[in-house]
1. Any idea which of P, Q comes out highest on FRET efficiency 1/(1 + (r/R0)^6) of positions 43 and 75 (r between Cβ atoms, R0 = 25 Å, to 0.05)?
2. Consider the structures P, Q: one of them gives -12500 for helix-only ellipticity at 222 nm (-39500 (n - 2.57) for each DSSP H run of 4 or more, over all residues; to 500) as calculated from the coordinates. Say which.
3. Which structure, out of P, Q, was distance in nm of label points 7 Å out along Cα→Cβ at positions 67 and 83 calculated from, if the result is 1.8?
4. For structures P, Q, which has the highest computed value of relative contact order in percent (Cα under 8 Å, 6 or more apart)?
5. Among the shown structures P, Q, from which was the value 16.3, 62 of Rg and Dmax of the Cα atoms in Å calculated?
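Throughout, read-outs are computed from the coordinates displayed, never taken from laboratory work. Since the structure is predicted, the reported quantities are computational estimates derived from the model, not experimental observations. Cβ atoms are built from the backbone, for glycine too; each structure is taken alone.
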Structure P
Amino acid sequence: MLLLKLKKNRIVITRGSSMRPFIPCNSRLIISRNKNPKFGDLLIFRRKNGRVFAHRVVLIKNKYVLTMGDNVRKPEKVQWYEILGRVTHIITPDGNVISLSSFSQRILSILFALRSLFRIALLKIRSNNFVLPIYFQK
């Protein structure tokens with residue numbers, strides 16, 4: 001992703017497919033420098049290698065934030081110092097502007113985050129040879 005700096009906000013131009021279908025490739029993301037994420041928010045963060053990512057918040061801990069791309073199978077731990085900000089608006093390649101603070105977009109963000117948590121739980125069940133409690137077995 002390409003990161004452009006503005007006076008109050010930043011703009012990121014997306015590359016890749018980790019946030020499809022919510023964010024199409026070549027969209028522009030407007031980022032607030034607010035680093036207090038909420039469940040379902042889209043975070044922009046920079047890794048030590050300099051790469052910038054946009055992923056959804058699925059869990060908030062004292063030492064890190066657990067994020068996951070909508071089109072990715074595994075979550076990522078993001079340290080607080082890696083967070084650049086939260087996405088406030090998406091400008092799609094065809095010019096549509098989507099405000100993530102609207103009620104409908106907030107609900108959609110929460111639903112995507114819940115979906116990610118469900119996928120994480122399924123991965124844990126599959127990897128640990130999880131056995132259902134006796135009352136769930138046939």
Structure Q
Amino acid sequence: MIFREGATADCFYLIVEGDVELSKTVMIQQPALEMEKSQHCESIKIAINILGPGNYFGEEEIMRKSIRKVTAQPATAFVEVLLLTKKNFFLVGYGTDFFYQLKMNLEVKVAQREQIVGRYLQLNSTMKKRERTP
């Protein structure tokens with residue numbers, strides 16, 4: 001495990017070797033059985049992306065000063081990443097073209113993640129409705 005969703009953001013990561021899976025946990029509300037009075041929730045992990053060498057991750061939460069929005073874990077047997085602490089991320093990157101590009105790409109990455117989660121939830125809801133229809 002590289003980091004878990006909800007953890008404090010303290011580093012930016014650049015993949016040197018191997019693949020890293022980014023996933024998000026969503027809560028799915030399950031319909032109550034006739035005998036139960038309340039609904040219950042189920043936790044589902046959604047794979048958002050698999051990144052390979054040359055890709056980076058972890059910038060969103062550092063730039064927005066928030067907790068981790070996804071879980072990052074190895075998707076291959078061996079993964080090597082370079083990391084920059086939050087302090088060094090800003091010291092080395094601030095004012096550079098790369099930093100500007102990160103800022104520009106951030107909104108796109110966030111929108112893509114939200115779109116994937118939204119599609120999954122919509123598909124899940126549709127399938128649940130079909131299961132309940134006689």
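1. Values: P: 1.00; Q: 0.75.
The structure with the largest value is P.
2. On the way: P: -6500; Q: -12500.
It was calculated from structure Q.
3. Working: P: 1.0; Q: 1.8.
Label of the source structure: Q.
4. Numbers: P: 22; Q: 34.
Largest value of relative contact order in percent (Cα under 8 Å, 6 or more apart): Q.
5. Details: P: 16.3, 62; Q: 18.3, 61.
Derived from P, not from the others.
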